[in-house]
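Visitor: The structures considered in this document are given below.
Just so you know, all these numbers are worked out from the coordinates, no wet-lab data involved. Everything quoted here is computed from the prediction, not taken from an experiment. Cβ atoms are built from the backbone, for glycine too; each structure is taken alone.
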Structure P
Amino acid sequence: MSLMAIKPLDVIMAQARGGEHSLKRTLGPMSLIALGIGAIIGAGLFSLTGIAAADNAGPAIALSFLVAAIGCAFAGLCYSEFSTMIPIAGSAYTYAYATMGELIAWIIGWDLVLEYAVGAATVSISWSAYVVSLLHDFGISLPVELIASPWQPVTLPDGTMVHGIINLPAVFIICIISALLMRGIQESATVNSIVVVIKVTVVLVFIGVGVWYVKGSNYVPFIPPNTGTFGEYGLSGIVRAAGVIFFAYIGFDAVSTAAQEAKNPQKDMPIGIIGSLAICTVLYIAFALVMTGLAHYTEFKDQAAPVAVAIAHTPFVWLKPLIKFAIVAGYSSVILVMLLGQSRVFFSMANDGLLPQVFSAIHPRYRTPWRSNMLFMVFVSLFSAFAPIAMVGHMTSIGTLFAFVIVCAGILVMRKTQPNLDRPFRTPWVPVVPILGILVNFMLMFGLGWENWLRLFVWLAIGLVFYFAYGRSHSHLRGSKQ
C-alpha cells in the first residue's frame, strides 16, 4: 500500500464517537479561549520583546508582533476549518492523515513533539529559574545542588552561575501538571483559566500603569535605519524580529488538540482558536508599544530582564516581583497546554497503530489518556532534570511553523479532493489565505537560520527511522487494506 494512503473521514469520525474509548466532552468556548491564551502568553512576551527590539526592530517591534500575528491568523483560519470538519484529538497530525497520507501525517506528528514535549521541558527549566528568583526576593534560598542540572547551568539571583546535580523544581512542576491532566480535562481547564486571569491582569496593569510614563522621543525613529546587515533594523529587521518573537505566539494551535473534548466543536473551535489569537495580539502590540515607550530600545541591549529596565522608568518598583509572578504563572499554563497537546497527538497516533497502544489507554473514570500522560511525565521530567536544551526555543518555533505550513497546504488539498464535504466553518478567500499562510510561515522559518533547519531535518530523520521500524508495519489503516 502507498505510503501516501489517506485515512477516510468516516473512519476518523467513527473513532471520535468511540464510546468508552473516547475522550470526555466538557469544554465550552470560554474554556477553549482560555486554553489558547494559557499557551500563548508566557515569559516569551516579557523577555523576547526587549531582546528583539534591541537587536532587530527597535520600536517597530510592535509591527513585528503584527507580522507574526498575520502568519498565525492565516494558519488559525485553516485550523478552524479542519477542527470543525474533523473534531477529533490529534490536531495537524489528524488533518494531514485525512489529506496527504500516512507518511506526511507521521512526519507532522513527530514534528509536534518538538513543539509540545520538548517545549514543555524547556519551559519547565525557565519556570524553575524564575521560582528560585522569586523565592530569593522573599529571603528563601534553595540548595544549589537541587536547582540545576550538571549540564544546564543556572544563574543565581546574585549573578553567580552554578552547575547542580538535578533540577528538582522543574521536575516538580512537570509532575504536578501531569497529575492534574490525568485527573481530568475539566479540572485542568479550570486551573488554567485561573492562571490566565492572573497573568492577563498583570499584563494589563503593566500597560495601564506604564502608558502614563511613555516618552514620545523613545519612538524616534520608529523604524531605525538598516545597518547594512539583513535583520539589523529597517524592514528586514522587522521580519527577523517577527521570526524571533514568533515563539511568543506558539500555542494557539494547541486548542485544536482539544477538539474531541469540546462540547460543540463545530461552533466553538473557531471561537477558541481565532479568539485567543486576537486577544493576545492586541495585548502583545500594546505591551510592546508601552515597553519601548518607557525606555529607548538601545537600553534593552544584552539585558536578561528587559521588562525590569522599562519598569525602572516608572516609580512603581513593586511591579518587578509582580511581573516575576506573572511569568511563573504564565509558564505554568504553557506547560499545562503543551503536555495536554502532546498526549492528545500521541493518543491519536496510537489509535491509528503508528505508536504502541499504551498511548491510547483511557482511564475508566476520568476519561483521560492517563498512561500517555504518565509516560510523558517521566520522559519530560528527565529532560527537565538533566538535559542541556538551551537552544530548543528556536527548534520549537521552526517545528510549529512547519506544522502551520502543512495545515495550510491541507486546506488546499481538501478543497480540491473533497469539495462537497460539510464545512461548519469555511476558511475565507481560498486559495489566497492558505497560500499566504504557507508563504508567510516559510518566510518566518527562513528567518530562523540554517542551523535550525538542520536540527529540524535531523529530528525528522530520527522520526522516519521509528516509522519504518514500527509504525508502518503496525498501521491499522495499512492492515485494513491488506
Structure Q
Amino acid sequence: MNPFKRCQEIYFLLFLCMISHLASSQTIVADSGGHVVVGDIVVEGNHRTRTGIIMREMAIRKGDTLSAEALKEKMEIDRRKVINTNLFITVDLLTRANADSIHTDIRIVVKERWYLIILPVFQLADRNFNEWWYERKRDLSRTTYGVYMSYGNVTGRADKLRFLAEFGFIPKFEIAYTLPYIDKAQKTGITVGTSYSINKTTAFRTWRDKLQYFNSEDINRERLVSYISITRRNKYYTFHSADLRWSQTSISDTIAALNPNYLLKGRTRQRYLQLTYTFSYDKRDNAQYPLLGQTLGLQVSKTGLLPSDDVNMLSMYGSYRKFIPLGKKWYFNTGLRGRLSFPKRQPYIQTIGLGYRNDLVRGYELYVVDGQDYALLKNELKYKLFSFQKHFSFIPVRQFNTLPLAAYINTFADAGYVKNSYPEFSSTKLGNSMLYGAGAGIDVVTFYNIVARFNLTVNGNGEKRFFFNIAREF
C-alpha cells in the first residue's frame, strides 16, 4: 500500500476519534419537550482536593430536570463558584450522554494549583510602592526581607497554613491556620493565629496629611496580636464571621512624648479585647478580577470588652460594589464604602481614614487623610484588550504549565470625604473637604491571583502622577 495513502487513513481515523470524543464530551440528551434530566456528576483532576469540597459549590444536583438553556446557564454559574475557591487554575464543566441515553452526565474537570508556596520576602515597608518611590526617595533600607510559606489545601479540605518571618525595617512573625469547614454540613469554619512585630523607625503621627517618622536604633513599638475567628456560610454567596482578638501594644517614652495622642494621655501601653462581626455577600464571576456580579459587606466592631481595657470604641463599616458588563468587551463597576466610629476622641493608632490598603481616592496615594468617619465612591470603565490561556507542554509541572493572561484599559473617577473631629492634632488640609481623583491606565491579570496596575492620575489639587501597584490575593 502507498505509505502516503496509509498515513492519510491513519490521520482520518484519528480525526474521527477526536470529533467523536469532543461530541461525546459535550452531548446533552433532551426529551421531546426540550428538557434535560441530570445524571451522574463526576469530578476529574482533583488529586488532592476532596470531591465534597467541590460539590459544596454545585447547585446542580443529580435528578434535576431543566431546559437545555437553563442547564447551560447554571453550569456556568457553578463553574464560577468552583474557580472562586482559589484551589484551581482552570475549571471546566462538560456534559455527556449517560449510558442509558436518558440522562445527561456532568463532568467537572479541574486543574489544581501548586498548593505549597515558599517564597523569599523582599518588600517595601511603606504603605505602597508609590510612597516609597516619591516620598522616601527609593531608600532601600526601608525594606523587609524573609520568607513566606503558604500551604493550601493541606488535608484536601481547602484549609490553609500560613507562616511569615520578616526581618529588616519592620521585623514581623505570623502564623495562622484556616479550616473553612469543621462540620458535616460544611457551613462552619475556623481560623486561629498570632502575630508579633517590632518597629524601630516608627510613624508617630500624621502631619499635613503625610506620615512623620521617628528614626532610632532602639525599639520604639512592639505589638502582639492573637485571634480566633469563626465563619459561617449558610448559602453559596453569604458569609458570617465573628472575630475575637487580644491585642497588646507598647511604645517608647520618646514616641509618647512626640505624640501624647498616640495611645492617648501619653500612655506607653495599650491592651484590649476586640470582638468583630462581619457579614458579606459575594456573588462575583471571579474574585481575583471581577467583571460581573456584586458584593456587599457590613461590619460592626467593639474594641474594649473588659473594664480593664485601655480602649473603648465602637466602629461600623459598610461597602457595596456592582460589576456590570456593557457588551463588546466593555465593563463598568461602581462602589461605595464608608466608616463611622465612636467616640470621636480616639488614640492615633485607632484613627483610620483614607490612605491605607484600597481605601483611598486614586490620585492621593501619597497622602494619609486621618479621621473618625469617611465615605468613598469609586467608579471604573474598562475595555478588554485580550484574554487567553496558554499551555506550555514542555513544562513538566502541571500547576505551572498553564498561563492565563488578560489586559484591560481602564478609566476611573473617585470621590471621598473624611470627617476629622480634631483637625488640630494633624494640621490636616485634606480632611473635612471633598477629595476628587481621576485617571486612566492598564491592568494586567495573570495566574496565582496576580494583578499589576499602571495608572496615570490627577487629583483635586491638580497633581498629576504615574502610579504602579501589584497585588496578589493569597
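Visitor: Mean count of other Cβ atoms within 10 Å over residues 110-117 was computed and gave 17.0; which structure, P, Q, did it come from?
Guide: The value was obtained from structure Q.
Visitor: When relative contact order in percent (Cα under 8 Å, 6 or more apart) is calculated for each of the structures P, Q, which structure yields the highest value? Don't jump to the answer; show the numbers that get you there.
Guide: On the way: P: 33; Q: 9.
Sorting by relative contact order in percent (Cα under 8 Å, 6 or more apart) in descending order puts P first.
Visitor: Work out the source of 18.2 here, i.e. which of P, Q gives that when mean count of other Cβ atoms within 10 Å over residues 102-109 is computed.
Guide: Q
Visitor: A further question follows. Taking distance in nm of label points 7 Å out along Cα→Cβ at positions 286 and 358 as the quantity of interest, name the structure among P, Q where it is greatest.
Guide: Working: P: 4.7; Q: 1.4.
Of structures P, Q, the maximum of distance in nm of label points 7 Å out along Cα→Cβ at positions 286 and 358 occurs in P.
Visitor: Hey, log10 I(q)/I(0) by the Debye sum over Cα atoms at q = 0.09, 0.10, 0.11, 0.13 Å⁻¹ derived from one of P, Q reads -0.74, -0.90, -1.07, -1.44; which structure?
Guide: Q
Visitor: Of the structures labelled P, Q, which one yields -3500 when helix-only ellipticity at 222 nm (-39500 (n - 2.57) for each DSSP H run of 4 or more, over all residues; to 500) is computed from its coordinates?
Guide: On the way: P: -20500; Q: -3500.
Here the read-out was taken from Q.
Visitor: Then there's this: If FRET efficiency 1/(1 + (r/R0)^6) of positions 222 and 342 (r between Cβ atoms, R0 = 25 Å, to 0.05) is calculated from each of P, Q, which structure is the one that comes out at 0.35? Don't skip to the end; give the middle numbers.
Guide: Details: P: 0.05; Q: 0.35.
Of the options listed, only Q reproduces it.
Visitor: Let me ask something else. Any idea which of P, Q comes out highest on distance in nm of label points 7 Å out along Cα→Cβ at positions 94 and 446? Working shown, then result.
Guide: Values: P: 3.4; Q: 2.8.
The structure with the largest value is P.
Visitor: Output the label of whichever structure in P, Q has the greatest value of FRET efficiency 1/(1 + (r/R0)^6) of positions 46 and 294 (r between Cβ atoms, R0 = 30 Å, to 0.05).
Guide: On the way: P: 1.00; Q: 0.55.
Result for FRET efficiency 1/(1 + (r/R0)^6) of positions 46 and 294 (r between Cβ atoms, R0 = 30 Å, to 0.05) over P, Q: largest is P.
Visitor: Computing FRET efficiency 1/(1 + (r/R0)^6) of positions 38 and 318 (r between Cβ atoms, R0 = 25 Å, to 0.05) for each of P, Q, which one ends up highest?
Guide: Numbers: P: 0.50; Q: 0.05.
The structure with the largest value is P.
Visitor: Identify the structure, out of P, Q, from whose coordinates mean count of other Cβ atoms within 10 Å over residues 86-93 was calculated to give 27.6.
Guide: P
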